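These are the structures in question, set out in turn.
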Structure 1
Amino acid sequence: MKQKIILGISSSIAAYKACDLARLLTKDGYDVFCVLTENATHLVAPLTLQTLTGNPVYTTSFAIQWREMGHIELKENAALLLVAPATANIIGKFANGIADDLLSTTFLAVDCPVVIAPAMNPNMWKHKAVQENIKKLKEWGCIFVEPETGLVACGDEGQGRLASIEEIYKVAINAIK
């Protein structure tokens, strides 16, 4: 049986890179189910991810296709929750138990390893609130793929750019071995 990976995608401009990650994971034999935040759907089309993975893409907890609540059904047999890209917003929700969308409720429901690959403006990345939330999540056992340093989409420079897809892939696969 293929190992199931839930790929959470939040609304960083780097969301388009999740398509390459989904394709790579699927090509290597993983069963990938994508969960997009509402705002992420403005940056990457669910149909693209569905085509790349061969699985439905989920954007809401309240849909006809669910047999039970979405986050409960999604967590079944999951080997990994991989969130890439993870915004400051979704990291804050995870760290504070805020469950107001499918991705944040899924985070609270899973009992598998969680890998988080942040992507945000460098000032946001180094903000005390974000760093405290990351510290809390690391203490809970979440694995982080540190963002790269360089030019980000808004033109600022510093740490905050999504790590390479190859690095995220490597960390994710190591988390489930």
Structure 2
Amino acid sequence: MSERPYVIDEMISAKAIAARIEELSNAIQEEFRDTNKLVVVGLLRGSFVFIADLVRELDLPVEVDFLEASSYGDSMESSREVRILKDLRGQIEGRDVLVVEDIVDTGHTLKHVVGLLESRDPARLRTIALLDKPLRRETDVAANWIGFSIPDEFVVGYGIDYAQRNRNLPFIGKVRFPEV
């Protein structure tokens, strides 16, 4: 089975991402300046590069944990149901928590994860997303901090994949399928 050929056009450069992460880390440090320890929760898999770069910029005591969620549905349309595939290892009750997402698209995953984590009684729960696609939103969820707002484009790079490829690109690129 052959894969349909595609082209990746750079949308957001590695340099722009690094500069924005520095700005975001300053805002996060201000919000959590009095924390004993910030639990930074990465939503797998797409957020792993973002979370690594973000925590290196934070001048705060941090603990990193991961949660993996998946939306299920048939191949034509998502059911919008979210299933937790990997839960947190640690407890968050009474702790400061920052949820790190790669893209907020329809918002169903982030809304579900925030609801789940809020039910565990953290002291503070905030969210950050590298990318936001507001035109795709189907829920009333919004991240506290957004790296970049983008149009409804299929993107890869900086941890985000297409068929488990392109996560290693240092930039965010738009996927384009040329006419054959």
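Values in this text are rule-based calculations from the coordinates and carry no lab data. Only a predicted model underlies this, so the values are computations on that prediction, with no experimental measurement involved. Cβ atoms are built from the backbone, for glycine too; each structure is taken alone.
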**Request:** Consider the structures 1, 2: one of them gives 26.1 for mean count of other Cβ atoms within 10 Å over residues 4-11 as calculated from the coordinates. Say which.
**Result:** 1
**Complete:** relative contact order in percent (Cα under 8 Å, 6 or more apart) gets 21 when computed on, of labels 1, 2, structure 1
**Message:** Quick check for you: by distance in nm of label points 7 Å out along Cα→Cβ at positions 116 and 148, which of 1, 2 is greatest?
**Reply:** 2
**Request:** Work out which structure the value 0.70 belongs to, where FRET efficiency 1/(1 + (r/R0)^6) of positions 28 and 132 (r between Cβ atoms, R0 = 41 Å, to 0.05) was derived from one of 1, 2.
**Result:** 1
**Message:** Comparing 1, 2, where is distance in nm of label points 7 Å out along Cα→Cβ at positions 60 and 108 highest?
**Reply:** 2
**Message:** I have -0.36, -0.57, -1.27 for log10 I(q)/I(0) by the Debye sum over Cα atoms at q = 0.12, 0.15, 0.29 Å⁻¹, for residues 44-99 alone, calculated from one of the structures 1, 2. Which structure is it?
**Reply:** 1
**Asked** If helix-only ellipticity at 222 nm (-39500 (n - 2.57) for each DSSP H run of 4 or more, over all residues; to 500) is computed to be -11000, which of 1, 2 is the source?
**Response** 1
**Request:** Taking percent of Cα pairs over 21 Å apart as the quantity of interest, name the structure among 1, 2 where it is greatest.
**Result:** 2
